[in-house]
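Listed next: structures, encoded as C-alpha cells.
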Structure 1
Amino acid sequence: MSGMSGFRTVRGMRDFLPEEASLLRFVEDRARKVADLYGYKEIITPIVEPYDLLSAKAGEEVKSRMFIFKDLGGRDVALRPEFTASVARLVATTLKNEPKPLRLFCVGSAYRYDEPQKGRYREFWQSNYELMGSNRPEADAEILMLTNTLLQQNGLRRVAFKIGHIGVLKGILEHEKVEERIQNAVMQLMDKKQYDDAIGLLKNSGVSENCTSIIQELVKLRGANVLEIVKKIERLVKNYEKSIEAAKNLREILRLISGSECRIDVTLDAGFARGLEYYTGIIFEMYVTDLDIALGGGGRYDRLIELFGGEPTPAIGVAHGLDRIMLAMKMQQTRPQTQRRKTVMVVAVGDDVADETSRIAQILRESGISVELEIMRRKIGKALEVADKKKMDYAIIVGKKELDEGAVVIRDLVRREQSVVNIGKIVERITLVEGRDLP
C-alpha cells in the first residue's frame, strides 16, 4: 500500500456524510421527543461494559457476535451489543431506591459482529426505552403504543407489529422439565424460524409426544385476528398452568391496545421467539410493508435486574433501529419536516472591508441565520457560483462603495434579484421576505 491512500472504514462500520448525519439526528431528535411525551428520562451509559455483564443473559447468538477485548488492566470488556444490560445494571445498583416505575431512555451506537447486509451494520444506532417496576399489562401496552407513536412521528406508513408471548412456550417446556440450556437452544432455533430443528432437539431431550405435537400446532398459529388466535392458544395449552396464564396476559395487553384508540396493526404469532435469553413475557417486532427487516423489537424481562443483584423488578423494554428507520423513510420517500434556517454567504470585495464583513456575519448569526464567510478570496462571480451550488438562500456582498453609505448588496439567489440594503435592516430583510420564511 503506497503511503496513506488505501485507508477505508473497518468492515461493517460507515461514515455518515452531512445529509445522512442530518437524517440520523432528525430521527434521534424524534426519539427524544417521544421519550418526553411519555415521561421517559434520558440516561447515558458507557459503550464499553464488563463482558460478564453483557454476556449474562444475551443468548448464544449475541454472545458469539460481540466485540470482546482485554483492556490494559487485563479486564475482559466488550462493546455493548444492546442497551438493556447497561440499564438493568444501573437499576440494580445506583437507581435501586428510586420510586417505581422507572421510565428510562437512551440513544446511541451498539456493536455486533454480524454479516453486513442491507440495513445491518456492525456499528448501528438505537433508541431504547425501558419501563421498570410494573408487571401490569398496562406497562406492556404503553411500550407498544410508544413505539407506534415513534414510527408515526418519523412519517412512516403501513407499520405492522408482530407479537408473541415467550411465556406460552416456556410454560410448556418448564412443565416438561426441559433444562434451561436446551430451552434457550430451542428458542434460538425458533428465532431463526428453524422449527423442524427445534422440534428435533426437543424430541431428543425426551419430552412427551403430546408436548411436541402441541408446539408443532402452536408454531402454525399466526394471523391478524388476534383474539381468535389467543382462544386457540388457550385451548392448545389447557393442561399447562403457566402457559394459560401467559395466554391470558397476552389477551389483556391486546385488549388494552384495542381499547386505547391507538390504531396498531397487529399480527399474532404463537411460535415467535427472539434471540435474547432474558425475555419472560410478551415479545414483539415492528415492520413496514415492503421492507422485510425488523425496525426494532422488544419484550418483557422480569428476572434480569435480580440476576444483576438488584431487587426482583419486573420490566419491559424496546429498542428501535435508527438505521433501519432511516432506510424505511428513504424507501417510503418520507421527507423530514424540519424548520430550515436561512443560509447566507457573506462575500468581501477587496481586502480593506474584512473587519466590517466579519461584523456583519456576526450580526446575522446572533439572529439565528446560518452564515458562511467567503474565506477563499474568490472573485464575486465565482463566489456566487459556489453559493448557488450549495443551494444557499442569499449572498451579501460587502463593498467599499456601499459601506461608505452604511449599506451592502443583498442578492436573493433563488429569485435572482439584488438590492442595496441598509446594514441595520439586513436581518429584517432576510427573515421577512414574503414567501421565503417557509420551511
Structure 2
Amino acid sequence: MNARPNIIYFVAHDVGRHLGCYHIPVTTPCLDAFAAEAVRFENAFCNATACTPSRICAMTGLYAHSSGGVGLAHMGWPLANNVPTIVDYFNTAGYETIHSGMEHERHPGLNRYQVDLQKHWVHFDVRRAVDDALAYLARRDRTRPFYLNIGSQEPHASTWHKAEAVHGGIVPPEDVYVPPYVPDTLAIRHQLGRFQAALRYMDTQFGRLLEGLRALGHDHDSIIVFTTDHGIAGPRSKGTLYDRGVEIALMIRLPDAARAGSVCDHLIQNIDLVPSLLEAAGIPVPAGLHGRSFWPVLSGGKYIAHEAIFIERNFHGEPRMHGVRDEYEDRYDPVRAIRTTEFHYIKYFAPDVKCRPWLPWEVAGHAVPLGTPLEFCVPPPREPRAEVELYHVRHDPQEFINVAGRPEFRAVEAALAQRLQEWLVTTNDFVLRGEVPKRYEAPGWGPWEGMPADEEEARAAGWFS
C-alpha cells in the first residue's frame, strides 16, 4: 500500500451543475450517490469560459491570459509545450500519470502522460474511457501511486446525435427540465431531451467507474474528483460569463469516504485545483501559481475563503451566420468579470458587439422546426450590449436584472470596477493594452489531423504503430 493517495480526476463536458445532487430535477443517480459519499462544493466556478481555456486553468493553476490558454485547442490555441501542468508535477514527484478518454488542453497525446490510453476518436466516448481506465488499473504495477485523468466527451452537443443508438433514447419532451433562463419551447425541449439522454449516459458510466474502483480496492486509497469544465450549452450559459456559463460541479471523495455528505459553500475556482491536489499528495506547490489550495477544507485545517474570484472570456468558436452550424469562426470577444458572494460585475471590452443575449420571456413565442440545433432555437441578437453589467446574485441568481448605473449600487459598482482593474494590472492582462493575441498554429487536430474515423481503418493504415 502506498502512503501517498492515488488521485482520480474525472472531468465532464458541458455539464455545469446540471445534476440532481445540485438540486436540478434530472436523472443522475450515480452522481447523486457519489455526492452522498463526497464533499460537495456549492459555489465552484471556472476561471475561463470555453472548453480548452477552462481545462487549461484547471491543469495549470494559472489564469488563461497568463498561460496563453485563450482559445480552443483545435482552433489553433493548444497549450504551449513549455507551460507546466499538473501532469508534469506528478511525473516529477514519482507518480504514474495516466490518461483515458478525451483531452482538450493540447492536441491528443501531447500532454506528457506516462500512459495515454487515448488512441482514436472512439476513445472520446465515456464508456470506452471508463473501460480502458479500469482495464489498465487492473494490470498495472501498484508499487507507485497514480494520477489518473478521465475525460468524458458526453454530454457535449457533438454527442447528442447518439441519443437513440447509444444513450438509451431521447428523454421525452414532457419529462425534460427546462432551466428558467431558457425559453420553454417544444424545439428546445427536444434538444434538451437529447442533452439529458447524454447526461444520463455519462452518469451511468461514472457509476461503472466507481464500481470498478471499489472492486480494485481504490475506494480506500484514492481521492476521487468529479468536476465539469463550464456550464451547459444554451442561451445565457456556455460561452458567457454569466453564472450559468461558468458554474462547475465539484465533488471530492476522500479515501474511505471520510467527511461523506459534507457541503462547502465557499467561492472556489478551478485554478485552485492544482495546488489543492498537490497538497493532498504531499507534493510541494510551485511558486507562481495563481490558484490557492483549498485542501484545508477537506483535511480540517485552517482555510481563508476567497472574497472574490476573477473570470475571463477571449476566443471561442462561433457560427459565422445564424442558423449555419457547419461554418464556424474563431471569434475574439474579450470579457472580464469579478464574482463575490453577493455580486457579479462583468465588463465587455468590445461593447459595440450586437450580442446581448435574449431574456427568456423576450422570445417565448419564437417557433422553429424540431431538430433545430439548440444555439439556433432563439433568434439572432439585435441589441448592442452594455459595456458593464452588475448583478445582485444573492437576490437575482438567474442574473436577469442589470443594476449597473443605479444610484443605490453606485458604491458597489465602483469598488468592484476598481478591484477588477487592479487584477488586470497585477496579472498584466493584454486587454489593458488593446492587444489581440496571435494563435500559435493553424486550426486542426495536430497529430490526429486526417485520422480515419473508423478505428480498424486507422489501425490498418498504421496510425497506432
Structure 3
Amino acid sequence: MTIDMKGYTATIGLEIHAHLKTKTKMFSPSLNNPFHAEPNQNISPIDLAHPGTLPTINQQAVEHMVRIGLAVGGTIANFTEFDRKHYFYPDIPKGYQISQYKYPIVSGGTLAGFALTRIHLEEDTATSKHHEHHSDIDFNRAGAPLMELVTEPVLHTPDDVMNFARELQLVLRYLGAGDANIEKGEMRIELNISVSKTDTLGTKTETKNIGSISAAGRAAAYEIQRQITALENRETLVQETRGWNDEAGTNFSQRSKEDAKDYRYFPEPDLPKLYLHEIFDLDAMQADLPELPVEKRARYVSEYGIKSEDIESYIGNPDMANFFESVVAEFAGDTNLIKTASNYITSDIIGILKSDAFKNFDGNIWTTLDSSMFATLMNMVNKGDIGSRGAKDILARMMTDGGDPETLADEMGLKQDNDPEALKAIVQKIIDDNPDQVAEFKAGKDTLMKFFVGMAMKETKGAGNPQILTELFEELLK
C-alpha cells in the first residue's frame, strides 16, 4: 500500500508477545503445549484458578528471558518480581493475569537497530472460540510462558515493522527460546501508531489481531494512511484499540485504550521476589550465547564476500548455513569457488527442490546431500571440467541418488573437452562450412560468436569447453 504522507511523520512502537519453549507452563506443572489438538487436555487446577491453588515459577522460562536480554544487550535486573494485572474476561478465570509491571527482567537493549524499552515475562490466557449463540474456552494455552517485548517509539515505516519482527523471530529461534511461528499464534504483534507534522506525538492507536509479518506491514500502512486522512479532513482521532481484518485489508475500532492504572497492578503475593544476579552467572551465560544473526551476517561478509541475498538465505535456514560452511571449508579461502558454491546452493539446489522430482520429498536435503561431494562438483565447474548445464544435471542426480560427481559426469557423458588441439579441428570445420557468417563476423557483427560457439557445442554434443572454443574462434577468425 502506497502511503501519501502529506508532510506527516509516523511514529511506531511495537508490543510483541512470544511463547517460550519450556516443558511445563509458567506457573503450573501442566505440559506447555498450547496447540494440542484436543481442547482442555493440558490443564491443572492452577490453570483453572481453583480456590486454594498456588503458582510456582518456571525457572527455565526465567533463564530464557535472561538469555534473550543478554542477546539484545539489555540490562538484566537484579531484583524482579511478578505482579497481578487485573481485568475480567472469561479467558482469565482468576480475574487477573500474572505479569510484570514495575520491575521487568530486561530493560533497554537494541534489536535490528531499534531501541527497546523492556522485556518482561507473564502467563498467556486461554483461547476463546466464538460461535453464533455461545463461546467455548480452551485452557490448553492458559498459563503458557509468554515474553512481552516493548520497543521505544522509534520505528517509522511498515518496512521497519517487518524487519524488526523478522529479526526477533530469528533471535528467538537461534537462542532456542521459542519457535515464534506467527501463523500458529506463537508470536503476536501489536502496533502503536501515531502521526504528526511536529515533534509532538499525535494521538496513538493500538492495532491487534495481526496474523503474519507481512500483515503487520499492511496493517501499519493502513493505519498510518487512515490517521493522515482523518487529520486532513479535520476529524478528531481517539486513543483506542483497533482490530486488523487482513482479508478486507482494513482495521476497525474495538475499544478505548486502557492505561496502566486501569489494570490496578500490585505485586503478586504468592510468588517470591527474584534476585537474578545471584541466581544466574551472567558472564558465563553471555559467553555461552550462540552466534546471533547480526554476528553471522558480519562474519559472512568479511570471510566470504557473498551476496546479501545469499547471506539472508543462510541466516534464515541454519541447516543450509551449516551445509554451506562445510562446503567452503574445503576451498581454502578461494573466493571464486566460494561464490560459485553459494550461487549453486541458493539458486540451483533450491530450484531443483521445487521441481516435480522432489514434490514428494519430505527430508532435509542439507543433511542428506554430501557436502564433500558437492565441493568436488564445484571444483569441476571451476576448472571447466563440466559446464553449468551439466553441473545442474549431475547435481540433480546427486540430490536424488547420491554419488561421486566425477563418476556421474563420465556415466552421463557430461565431461567437457578441454584439449585445444582436439577442438581446433572442429572449430576450423565450422568456419569452413559457414562462409557467409564468417564474412558478417569479420565485417563487425560480433554477436555471431554465440552462433559459432553454439554450433561447436552441438558438434561436440555439449562436451566442448565454451571458453576454449571462444578463444579458438577468436584466434582462427582473425
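Just so it is clear, none of the values below were taken in a lab; they were calculated from the coordinates. These figures come from a predicted structure and were not determined experimentally. Cβ atoms are built from the backbone, for glycine too; each structure is taken alone.
Rank structures 1, 2, 3 by distance in nm of label points 7 Å out along Cα→Cβ at positions 205 and 389 and report only the one at the top, that is, the highest. Don't skip to the answer; put the middle values down first.
Working: 1: 6.4; 2: 3.2; 3: 5.7.
Going through 1, 2, 3 one by one, distance in nm of label points 7 Å out along Cα→Cβ at positions 205 and 389 peaks for structure 1.
Have a look at 1, 2, 3 and say which one yields 58, 28, 21 for semi-axes √(5λ) of the Cα gyration tensor in Å, as calculated. Matching structure: 3.
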